1. Given 0.98 as the derived value for Rg/Rh (Cα atoms, Kirkwood Rh), for residues 36-123 alone, which of the supplied structures P, Q does it correspond to?
2. Comparing structures P, Q by distance in nm of label points 7 Å out along Cα→Cβ at positions 132 and 164, which one has the largest value?
3. Name the one structure among P, Q that Cα Rg over 2.2 N^0.38 Å of 1.25 was derived from.
4. Say we calculate distance in nm of label points 7 Å out along Cα→Cβ at positions 20 and 116 for every structure; which of P, Q gives the highest result?
5. In terms of mean count of other Cβ atoms within 10 Å over residues 4-11, which of structures P, Q is highest?
6. On FRET efficiency 1/(1 + (r/R0)^6) of positions 60 and 100 (r between Cβ atoms, R0 = 30 Å, to 0.05), which of the structures labelled P, Q is highest?
7. One of P, Q was used to compute helix-only ellipticity at 222 nm (-39500 (n - 2.57) for each DSSP H run of 4 or more, over all residues; to 500), and the result was -7000. Which label is that?
8. When relative contact order in percent (Cα under 8 Å, 6 or more apart) is calculated for each of the structures P, Q, which structure yields the highest value?
Structure P
Amino acid sequence: MELYEGRPATNEGRTPREIRTYDFLDSLHIDYQRTDHEAADNMEACNEIDAILGVVICKNLFLCPRNKSSFYLLMMPGDKQFRTREVCDLIGSSRLSFAGEEDMLKYLDIKPGSVSIMGLMNDRDRVVQLLIDEDVLKGEYIGCHPCVNTSSLKIKTEDILKRFLPATGHEYVSLQLSCGK
C-alpha cells in the first residue's frame with residue numbers, strides 16, 4: 001500500500017459512489033491523502049491501513065431503533081467497545097440496533113463494511129444524525145472510507161467539521177463514551 005495525495009489519477013476501476021466522494025471533497029477544496037487496499041470491512045482489517053495513513057480509522061456504526069423512527073451514524077475510536085445502553089442513555093433514545101443494508105443504501109448510499117462519514121453527502125434530506133465520540137474530535141485527522149471499503153482517506157478533523165459537514169447540511173452531537181473494553 002502507498003499513500004497518495006488526493007484522488008486517483010483515473011476513474012478506471014472506481015465505483016460511481018467513490019468518484020462522487022472525491023468530486024465532493026475536491027469541490028470543497030478539502031485536502032486529503034488516500035491509500036488503496038483489499039476490502040477492509042472490520043476493524044482488524046483496518047490496522048494495517050492505519051499504519052499507512054498514520055491515523056486510526058474510526059469505527060462507524062449505522063444505528064436505529066426497532067421502529068426506524070430515527071437513524072444515527074456513530075463515529076468512535078476502534079478500540080472502544082460499543083455499548084448500546086450507554087449510547088441510548090446519552091442521546092435519550094430507545095434501544096438502538098444496527099440498521100439494515102436497505103436503510104444504509106437508502107440514506108447513505110453505502111454498503112455494509114463501507115460505512116463512513118462521507119455517506120452523509122448522500123443524505124440530502126438530513127435523516128441521519130451524526131454522533132461523534134469526543135476522542136475522535138480530539139484527533140488532528142480522521143481516517144475514513146470514501147463510501148467504499150477498498151480505499152481509505154486521511155482528512156483533517158477541522159475540515160470535516162467546518163467544511164464537509166456544513167456542505168452536507170449536517171451537524172453533530174459530541175458524546176463522551178466510556179473506554180471499557
Structure Q
Amino acid sequence: MQTELMLLDRDPVVVALACRPVKLVWHEDGKVVGHAPQLMARLQDGSGLLLDCAGRSGTSARLVERARVVAAAAEAVGWSYRLAGPPDPVLVANVRWLSGYRHPRYAAGPWMPALVEAFGSPRPAVEAVYGLGDPVAVWPAVFHALWSGVLRVRLDEPLHERAIVSVARQEAEAA
C-alpha cells in the first residue's frame with residue numbers, strides 16, 4: 001500500500017488523499033459484510049478514486065469478491081475503484097528513493113530554468129548534472145524534479161546515474 005500511496009502523492013491530478021475513508025456495508029447470503037477500501041484519492045475534477053492493494057502474495061478471492069461490490073458502489077456515485085496488484089520491486093525501490101526528495105527544500109529554485117533546459121533533450125542524468133555545476137547541489141534538485149513531475153524517467157527500470165531523463169511536458173506534447 002505504501003507504494004500506491006507514494007504514486008498517488010506524486011500524481012498531479014490528485015489533490016487529497018485519505019486512508020480508510022469510508023466503510024461500505026451490505027448484505028450477502030443473509031450476512032452483513034463490510035469493507036473499507038485502503039485509500040481514497042480526491043481528483044482535480046472533483047471525482048474520487050477508491051483503491052485497495054493486494055499483498056505480496058497476490059489478491060485473495062475474498063478481496064476480489066469485495067472489490068466487485070466496491071467498484072459498483074464507487075461507480076454509482078461517480079467515482080472509480082482500482083484493485084492494485086503486488087507492486088513491482090523496481091518500481092517500489094525507485095519511488096521510495098524519489099520520495100526522499102519530496103520536500104520543497106530540494107527544489108531547484110531560481111536555477112530551475114537551467115535544469116529544464118539541460119534536460120530539454122532526453123539524456124543521461126549524469127551528463128546534465130555535471131554540466132550544471134556541483135553534483136552535491138544538483139542531484140537533489142534533479143530527484144525533486146523527478147518526484148514532482150517536472151522531469152520524467154522510466155520508473156520500471158533501475159534508477160541510476162545513466163538513466164535517460166527528459167522534461168515531462170515534452171513527452172506530453174509529443175504524444
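1. Working: P: 0.98; Q: 1.14.
Derived from the structure labelled P.
2. Details: P: 0.9; Q: 2.0.
Once distance in nm of label points 7 Å out along Cα→Cβ at positions 132 and 164 is worked out for each structure, Q has the highest.
3. On the way: P: 0.97; Q: 1.25.
Only structure Q yields this read-out.
4. Largest one: structure Q.
5. Working: P: 12.2; Q: 17.0.
Across P, Q, mean count of other Cβ atoms within 10 Å over residues 4-11 peaks for Q.
6. Working: P: 1.00; Q: 0.40.
The structure with the largest value is P.
7. Numbers: P: -7000; Q: -12000.
Structure of origin is P.
8. The structure with the largest value is P.
FYI, it's all coordinate maths here, none of it is from the lab. Bear in mind the structure is a predicted one, so any value in this text is a computation, not a measurement. Cβ atoms are built from the backbone, for glycine too; each structure is taken alone.
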